[in-house]
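Listed below are the structures to be examined.
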Structure 1
Amino acid sequence: MKNTLRQVFHSSKFVVGFVIFVAILLTMFIYPLVNPGNPLQMIGVGTFAKPGTYVSLYDATKTNTETFRLPDADEKRLVKLLTDADRVAMVEWFDAMGISVEGLDISDTDALLDMWKANYDPAAKPKGMTQAKRNFYKRLNNSIAEIGAAETLIITEKNEETGELEEQGKITKTDYVNTSAVANVKTLPLGTDNFGRDVLKELISAAGTSLLIGLLAGAVATLVGLTLGLLSGYVGGVVDDIIMFITNIFTVIPGFVLLILISYSIGQEQRGATVVALVIGLTSWTWTTRSVRSQVISLRNRDHVNLSKLSGHNLVRIIVTDILPYIASYVVMAFILQVSSGILAEAQLSLLGLGPRTTEVPTLGLMMNWAMLYSAHTNGSWWAYFPVILTITLISFSLNLMNTGLDQVFNPTLRD
């Protein structure tokens, strides 16, 4: 056993895959301890908040300030104010008014603003421009004007007795607060999804659930395939014909189509993570059965097996002690591939809306489904789907790399 483990961990491919897989597992266990709570809790009212650190504006205004006079502060405010879409819209206004923009670099904020201030007329009505579009330009112009005008913002509070607003404080452009002094600061490395939920917390929980589905589906598929393959390959005769007849029927029918039909017939309310895993496992055992059968057929007439028969050992003992140990490494590799296939199958089912119930636990497939339904891929909210794709890729890659490493160790034709 020690020698076998030594050989396995001498395989560079297995070690790389194993390290990636263990790193994913450790993240699943450690992160919930650092950031506990329900991964499906909606912490945001809006949708698809960008990744970053969010500070409570209410608490920030009540926090002691420090004065900093940064020379490029106003310039940064202007650059932040004018998004790429706003800059393109300003050029469109120039074109609509027949103003030449030749040589204008829209990334040059100062040049763009100088041209805008020199030419923009709120009373102008460019031909073909709607009232809503003209109002957009007026709001944009007002925002630009306020950047340079307002040096101080006054904080007021309504007096309950008089009903009048009373000044409570002032905020100047040179006031800064230390985020560690603000009562409520929330860091969202991957932002929020379409429901206002923490994507990173959801992703960690979803990866764990999908992995459990893959493990259960892989265990079911491997157990069924191994049992049928052992019986078919060793007993032979009528038993072999019946098992292979059933196996061939399931082989002819596309497995994923069968998976879709069964999942659809179960219904949304009954489709928990365990049920989905069982369905995946019970529809993906055929290739394991055929592979194990071919391995057993090559072993059933070996000398040690014949000796065991002559000794009067029963069927179960012969299979367990004289055949199974010789194909154990193959079974482990088959199980690893089944786990990977189970995770991918769940993702495919959930993308079609046939995955586990959405009210229980998140899965990687459900996260992809939510991102697709709310058009995250078209509105630029990459954090809602790209980390999910990357996680699925890393899990599948690590499992397949481990399988390849094991194959190099136990397959004589691939040994160096």
Structure 2
Amino acid sequence: MDSSYSIVPKSEIEHRLARVKEVLSTLDLSGLLLFSNVEMFYYSGIGLEGAVYIPQDGEPIHLVKRNKKLAKEYSSIPNIIHLDRLSQIYSILNISTEAKLGVELDFLPFSYVKYLESLKEGIILENFSSRLRLLRALKSQFEISQIEKAANVVDRSFEHCAEIAAPEMTEIELAAKLDKWLLDNGHHGYITTHAFNSALLNFSYVISKSSSTLNIHFTPISGWGLSLKYPYGPSKKKIGTSPFFVDTCGNHNGYISDTTRTFSLGRLDTETKNQIDALQQIKHYLKKNLRPSVSLGEVYANVMSLAKELGISNNFMGENGDKVKFLGHGVGLELDELPILYAKGNQAEKGNVLACEPKFIEKGQKVLGIEDTYAITKSGVKLLSHSPDYFQI
């Protein structure tokens, strides 16, 4: 079948299956039953409606609701079976009574879980979600390369932004133009999030000082958005001549990057330039100190101390009384993965990929941000985003 799809190497899938089987053995679970698009893609190489079953012993099975031919073409799991009705799932998989199965209990609706439990008496469903997230938090070189390609497209979109941004543009107008450019130049669409009740309208979040009076989301500043159903993101307010930032999520082959850059339609005043310099010093600290085995909690504490030393602590990561309590988050197949760079952060590990986002917010007055995607490597850290920290237009 001819296509323009990027393919996940079969060796990647085989390595992932081996890792998760080790966890199943340690926990003495009969198998793992996956329904989310993210996990099915991660363990098969294609996201199709259905399920993926990974037994502790034996070969995995890919169940598909429709288009078995497409699954045969792209799935790295050879055993592909048509799933007509969910009620058949245990009989198709030959799962015995009193089997203990790992499932994604933080993803599946309550009614779905209760139905799975009702299909066979004695079945035990255990939450495997946190284990899945920890496994995906350790990226391979292939995965890091996908995220870097996503970040590269975003880097180039910022150059385009510098060419087209104008004071009379609204935030949503500029965001729409940037999103079109991204899709025309290699962005693969869809930004998947793990958080409950989370939805993204745009890949590019344009936030100017005029919309920075509202913050309802778990972010340093959310913007007004377009409706009261989702009151966050780009709005119909004009970007004006004051600094604004563009916070853009890239996507290559399902893998997400996250980068923010500040834009100024004119010369920066001395105070603002000093505040951006402070954000750059924090970025420099992160580049120097993020490495395997370092405590992310310690890094967070040191950055907070540095922000105070640099004179920006009152407005760093939000205004006093409305600050977020993190500095960075994992990215991968989802925008909000593990680990989290916050006060109780665990040790960084080789393979972690984090989006670290030092931002300065004066509500209604000023928004500045420098966010980059970092990969933790054996020798330290690799910056995956490479565009200039800010643009004076």
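Rule-based calculations on the coordinates, nothing more; no lab input. Note that this is a predicted model, so its numbers are computed, not measured. Cβ atoms are built from the backbone, for glycine too; each structure is taken alone.
For which of 1, 2 does distance in nm of label points 7 Å out along Cα→Cβ at positions 132 and 180, calculated from the coordinates, equal 3.7? Structure of origin is 2. Between structures 1, 2, the calculation of relative contact order in percent (Cα under 8 Å, 6 or more apart) yields its largest number for 1. Computed over structures 1, 2, FRET efficiency 1/(1 + (r/R0)^6) of positions 100 and 220 (r between Cβ atoms, R0 = 35 Å, to 0.05) reaches its largest value in 2.
When mean projected area of the Cα convex hull in nm² is worked out for each of 1, 2, structure 1 gives the greatest result. Here the criterion is distance in nm of label points 7 Å out along Cα→Cβ at positions 316 and 340, and among 1, 2 the highest value is seen for 1. Could you figure out which one of 1, 2 the value -19500 for helix-only ellipticity at 222 nm (-39500 (n - 2.57) for each DSSP H run of 4 or more, over all residues; to 500) was computed from? Checking each candidate, the match is 1.
Calculated for structures 1, 2, distance in nm of label points 7 Å out along Cα→Cβ at positions 20 and 364 is largest in 2. Highest-scoring entry among 1, 2, by distance in nm of label points 7 Å out along Cα→Cβ at positions 36 and 172, is 1.
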